[in-house]
Structure formats: structure tokens, C-alpha cells
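Heads up, there are several structures right after this.
Each reported figure results from applying straightforward, stated rules to the coordinates on display, with no laboratory input. Small disclaimer: the values here were computed from a predicted structure and weren't measured.
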Structure P
Amino acid sequence: MIECKNISKTYKSGAAETKALKNVSFKIKEGEFVAIIGQSGSGKSTLMNIIGALDVPSNGSYFLDGSDISSLSEDELADIRKKKIGFVFQSFNLLKRTSVLRNVVLPLIYEEMDKKKREELARKALRGVDLSEDHFFHLSNQLSGGQMQRVAIARALVNDPAIILADEPTGNLDSKTGDIILKTFIDLNKKGKTIILITHEQSIAEYASRIITLKDGEIIEDFDNNEKSKLIPILKNK
């Protein structure tokens with residue numbers, strides 16, 4: 001499903017250059033649950049933006065479903081995001097004075113379907129994350145943090161994307177609520193969704209079946225968390 005080949009990303013500011021990613025290569029198969037972990041400055045946010053078709057690499061190739069999307073236009077990337085990738089963010093990104101149902105319907109507004117069908121899909125997505133129907137017409141700012149993140153996940157699911165890309169999805173939640181949200185991702189993965197989780201916390205990454213660790217823009221470890229054995233140790237002498 002996903003293949004990164006020698007991905008590099010360099011940011012320029014005047015004469016200064018910052019190399020955020022350096023020849024990163026890996027594959028993610030359909031139906032995997034992968035955590036990408038690294039501290040601030042490791043390159044994980046840059047990699048997330050490339051995987052999510054929010055940015056393109058400076059060098060290298062990014063294949064999604066067999067097609068190289070590394071040099072597509074912004075409009076073409078936007079079309080891929082709409083059809084194939086659902087995003088979940090730390091800050092929820094919900095419209096505060098808008099109902100839960102309306103927040104989830106929003107990604108469908110520009111689809112060619114009637115209002116009733118859009119609402120049916122939104123209700124299905126909300127039920128899929130176990131949010132009570134009593135909350136469907138609450139304003140999003142009337143919800144708890146955990147409930148807001150469930151709404152955000154439902155919004156990511158409403159277009160039925162193959163990939164869910166979650167950026168620090170438990171960062172604004174207490175540990176108990178965070179565990180519930182992470183178990184929601186596990187359940188979605190069991191239903192066939194490919195989950196890519198971006199985090200800086202090892203305890204969060206442990207929920208995934210595979211952990212890719214970044215440091216200074218490079219992969220230093222690719223770990224099969226189910227087997228507790230390293231798939232691709234890339235420990236470098238520096």
C-alpha cells in the first residue's frame with residue numbers, strides 16, 4: 001500500500017538548509033498498525049506530512065497503491081487526501097459551535113449525494129466509534145476530550161478511507177481516556193483499516209503491531225511489536 005524509497009526532505013531559509021529526512025525507506029502493507037516514533041526534531045512530523053500527501057519529498061519517491069505521488073500538484077494531492085486518507089489530530093480540529101453530526105458530515109458536503117445519505121453515513125461513523133446517539137446533536141464544545149476525539153475519528157472514517165493517519169491523538173487526553181481512544185484504533189485495525197500513529201511516547205507506540213523509530217531524520221529501528229523481534233535493525237556507528 002505505502003512505499004517510501006530514499007525519501008529526503010530539505011527545508012531552505014536563505015542560505016541555510018535543514019535536512020529533516022535523510023534517505024528514509026520502508027513499506028507499510030494494507031491492514032498494518034504502525035507507530036512512527038521519535039522525539040522533537042526527529043523528522044516524524046515531516047514524514048507524516050509526506051505520507052498524508054500534505055507535502056512532497058525533496059528527493060526520493062513515495063508510492064501509494066502503486067502510484068508515485070511524489071511530484072503531484074496540490075490539487076491532485078488534495079484529491080488523494082479526500083479519497084484515501086483520514087486524519088486524526090491532537091487538537092481534534094472540530095468546529096466548536098457546530099453539532100457533532102454536522103462536524104462529521106462536513107467532509108461529505110462536496111460529494112454528490114443527498115443530505116439524507118450524508119447523515120446516514122455520519123451516524124454510521126459515529127456509531128462505529130461507540131459514541132452514544134444522545135450526543136449526536138450536542139455542540140462539539142459541550143463534549144469531554146475523549147468524546148471530541150471520538151467525533152474526530154468518526155469524521156476521519158466517514159469517507160471510508162483505507163488509511164487512518166493519527167498525529168499524537170492522545171496528547172490532550174488523560175491516560176485512561178487515551179487508552180480508550182487507542183483501543184478504538186485497535187478495533188478499527190481489526191476491521192481492516194491501515195493505521196499509522198505518530199507519537200513521541202514509547203507507551204503509546206506499544207499499542208501498534210510495528211514500531212518505526214526515527215532519530216535525526218533517519219530510521220534507526222523497525223520493530224515487529226507482535227513478535228518482539230527486530231525486523232530491520234539499522235543501528236549506526238556515529
Structure Q
Amino acid sequence: MIEIKNIIKTYKTGDVEFNALNGVSFTVADGEFVAIMGPSGSGKSTLMHLLGALDSPTSGTYFLDGKDVSTLSDDQLADTRKDKIGFVFQSFNLLPRTTVLRNVMLPLVYEGVASDEREKRAREALISAGLDEEHFHHLSNQLSGGQIQRVAIARALVNNPTLILADEPTGNLDTKTGEIVLETFKKLNKELGRTVILITHEQDVAEHADRVLFIRDGLLVEDKIIHKHI
């Protein structure tokens with residue numbers, strides 16, 4: 001599903017060049033749950049931006065579902081994000097005085113999906129993300145942190161993406177709530193077959209995945225199987 005080959009990402013400040021990624025290569029199979037782990041400044045955030053089609057590499061190739069994302073224009077990258085990738089962020093990024101259901105339907109409004117179909121798909125996504133129906137008409141600022149993150153997961157699912165990309169999704173949550181959210185990702189992966197890539201700097205969070213890629217100084221230094229993927 002994902003093939004990253006010799007990715008280099010160079011940033012320039014004045015006359016100074018800095019390689020945030022220095023020749024990273026790996027593959028991710030369809031339906032895998034992979035964590036990308038590394039300390040601050042390791043290059044994992046740069047890699048997340050490339051995987052999420054938010055940026056293009058300086059050199060190297062990135063294939064997603066057989067399409068070479070590394071060669072796409074800004075408009076084509078935007079289409080790839082819309083059609084293929086569901087994002088879940090640490091900061092939730094929900095509209096605070098808007099109902100749960102409307103928050104999840106929002107991406108479908110931009111798609112021009114009919115209102116009945118929008119609501120149906122939003123409800124299905126919320127149920128898949130493990131949120132009780134009694135909360136669907138609550139405002140997002142009336143929910144707990146864990147519930148809000150599950151709404152954010154549902155919003156990532158509503159376009160039926162190929163890839164779910166979660167960037168430090170438990171960073172603003174206490175340990176117990178974080179565990180519940182991580183179990184939601186595991187369920188989406190195991191029961192619904194979603195491909196999940198989780199970005200984290202925490203070992204205990206990374207170990208919920210089947211496989212961990214360790215990034216340091218812009219290099220992939222270890223590729224470790226944690227749980228055998230079935």
C-alpha cells in the first residue's frame with residue numbers, strides 16, 4: 001500500500017541546508033498498524049507531513065496505492081489528502097460550538113454529498129469510532145477529551161480513507177483515556193481492516209502497534225515487529 005524509497009527532505013535557511021530526512025526507505029502493507037517513533041528533531045514530523053501528502057520530498061519516491069505521490073502538484077496533493085487519507089491530530093481540531101454530528105459531516109459538505117447521505121455516513125463513522133449515540137447531538141465542547149478524540153477519529157473515517165494517519169493522538173489525554181483511544185485504533189485496524197500509521201515519541205504508545213519504525217537524525221534506525229500482523 002505504501003512504498004517509501006530513499007526519501008530525502010532538505011530545508012534551506014539562507015545559505016544553510018539541513019536534511020530533515022536522509023534517505024529513508026520502508027513499505028507498509030495494506031491493513032497494517034505501524035507506529036513511527038523518534039525523539040523531537042528526529043524527522044518523524046517531516047515524515048508524517050510527507051506521508052500525509054502535506055509536503056513533497058526533495059528527492060526519492062512515495063507510492064500510495066500505486067500512485068507516485070512524490071511527483072504530484074499542490075492541487076493533486078490536496079485531492080490525495082481528500083480521497084485517500086484520514087488525519088487525527090493531538091489538538092483534535094473540532095469546531096467547539098458545533099454538534100458532534102455536524103463536525104463529522106463537515107468534510108462531506110465540501111465534497112457536495114447529499115444531506116441524508118452525509119448524516120448516514122457520519123453516524124456510521126461515529127459508531128465505528130466507539131462513540132455512544134447519546135452524544136451525537138452534543139456540542140463538541142461538552143465532551144470529555146477521550147470522547148472528543150473519538151469524534152476526531154470518526155471525522156477521519158467519514159471519507160472512507162485508505163490510510164489513517166494519527167499524529168500524537170494521545171498527547172493531550174491522561175493515560176487511561178489515551179489507552180481507550182489507542183484501543184479504538186486497534187479495533188479499526190483489526191475489525192475494519194484500516195491501515196493505521198501512528199506518530200509518537202512514547203514507547204508505551206508505540207507498542208500498541210504491530211510494528212514500530214524508529215527514526216533518529218533523519219534516518220530509519222530500526223524496523224521492529226511488536227505483534228505478528230495477521
Structure R
Amino acid sequence: MELLSSLHLNAFEWSIIMACGMLIGMSKVGVPGVSMIVVPALAFIFGARQSTGVLLPILMMADIFGVAYYRRHANWNHLVKVLPWAVAGLLLALWIGKIVNDEQFKDLIAVLVFLSIGLMLWQDKRKGTHFFPDKWWFAAAMGILGGFATMIGNVAGPVFAIYLLAMHLPKNSFIGTGAWFFMIINFTKFPLQLFVWENINTETLLIDLITLPAIALGAFLGYRIVKIIPEHTFRTFVIIITAISAFLLLI
């Protein structure tokens with residue numbers, strides 16, 4: 001208790017942090033979008049810039065759960081196409097992160113997510129005519145946008161969900177591909193935030209470790225929820241949650 005009090009957080013703030021850990025755990029094993037509230041919640045407690053340093057190690061721990069559950073289901077063909085562009089997006093965000101208004105960028109991300117959903121639904125109405133997912137520039141655009149979004153504010157979930165939905169992956173492949181993507185990207189981000197932005201330290205890491213039981217509980221609950229969602233309704237479920245997530249970015 002003395003150690004916890006030294007972190008200068010009250011009981012209400014700790015309850016929010018633990019709830020955030022549980023929601024992130026759920027999102028990493030296939031309940032996408034439920035963790036979008038985590039970004040503004042942690043920013044309320046720690047401030048916008050510092051909160052990204054608190055959130056990243058929580059995401060990394062949750063990524064391990066996601067990969068552990070779905071490690072055999074990743075579609076590496078799609079991952080190879082998008083990962084180099086996502087790294088480019090990270091580096092771009094690292095360069096201009098200090099001069100970009102975070103709120104304006106989140107608004108832009110939300111608008112682009114809505115547009116992407118519209119394009120994807122239009123494609124579905126064309127009865128499977130793939131007018132953009134197989135193009136290299138689609139993977140490039142989604143990768144750069146996702147990399148930028150995750151570096152600036154850890155809000156790349158809806159962007160990458162759009163990319164995977166456009167590929168019409170089955171449920172487990174959708175979750176497994178996303179799990180590997182975010183684990184690779186988040187572990188790449190760690191040294192950048194540690195040494196360049198300098199918003200990760202021993203105090204934030206201690207807070208992160210304390211959330212591990214909540215992450216594990218969220219991962220277990222999320223895995224159980226995904227198992228009861230029928231394959232044919234999973235795509236609709238993800239589209240709805242992604243749209244709600246994009247709306248939350250506008251708030």
C-alpha cells in the first residue's frame with residue numbers, strides 16, 4: 001500500500017486504470033473497439049503526452065495474450081504488405097509529432113475511418129468486386145495512416161480493422177493477423193517513446209505492471225465473448241464497433 005500511495009494516484013484513478021487494462025485485454029483477443037475509451041480516460045489522469053507512455057506497455061502486455069491465443073491464425077501475406085508502411089508511419093509521426101495538433105489529427109482519423117467504412121460497404125454491394133484491397137497503394141495508405149495514428153495517440157485499431165475487413169478474412173484470421181501486427185508495431189514503438197519522447201520511466205512501468213491481472217481478466221473475457229459470436233455476424237459486429245470507435249475519436 002505504501003508503494004501504491006507513492007505513485008500519487010487515488011482510489012478512483014486506480015479503478016479507471018484497472019478498467020482500462022481489462023478493456024485493452026478484451027480488445028486484443030477479438031473484441032475490437034472496446035478499448036477506444038481508454039485513450040481519453042488515461043489522458044484525463046496523466047495528460048495527453050504522458051498517457052501514451054503509460055498506455056504503451058499495457059498494450060504490449062495485452063499483445064502477448066492476443067498472440068498467445070491466436071498465434072497460428074495470422075495471415076502473413078497481408079502483414080508483409082502493410083508492416084513496412086506502418087513503420088514509415090511511425091517514423092513520420094516521430095518527426096512531426098511535436099507540431100501536429102493531437103485533437104485535429106484524431107478528428108482526421110475519425111473522418112477517414114468513416115470514409116473507409118463507406119468504401120468497404122460499397123464494395124460489398126458490388127458483390128465481391130475488389131476495386132481497391134488488392135492494390136499496393138491501399139496497403140500503403142492504411143499502413144502509413146495506422147502507423148501514424150498509433151504513434152500519435154494509440155488509435156490505430158479502427159484503421160487496421162478497416163484494412164483487415166476489406167480483405168474478408170475469417171474471424172480467427174482477422175484476430176490473429178491483428179494481434180501479430182500490433183505486437184510488432186508496439187514493441188517497435190517502445191524504444192522510440194523511451195529514448196526520443198522520454199515519456200516512459202520506472203514509475204509508469206510500475207503502474208503498468210500493476211494492471212497485469214486486469215489485462216489477463218479482460219483477455220479471458222474477450223476470448224469467451226468471441227467464441228460465442230457466430231462467424232457470419234462477426235464482420236457486422238466489427239463494422240459497428242469500429243464505427244462507434246471512430247465516433248468516440250470526435251468527442
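Consider the structures P, Q, R: one of them gives 33, 26, 17 for Cα extents along the principal axes in Å, for residues 104-167 alone as calculated from the coordinates. Say which. Attributed to the structure labelled P. Volume of the Cα convex hull per residue in Å³ was computed and gave 129; which structure, P, Q, R, did it come from? Source structure for this number: Q.
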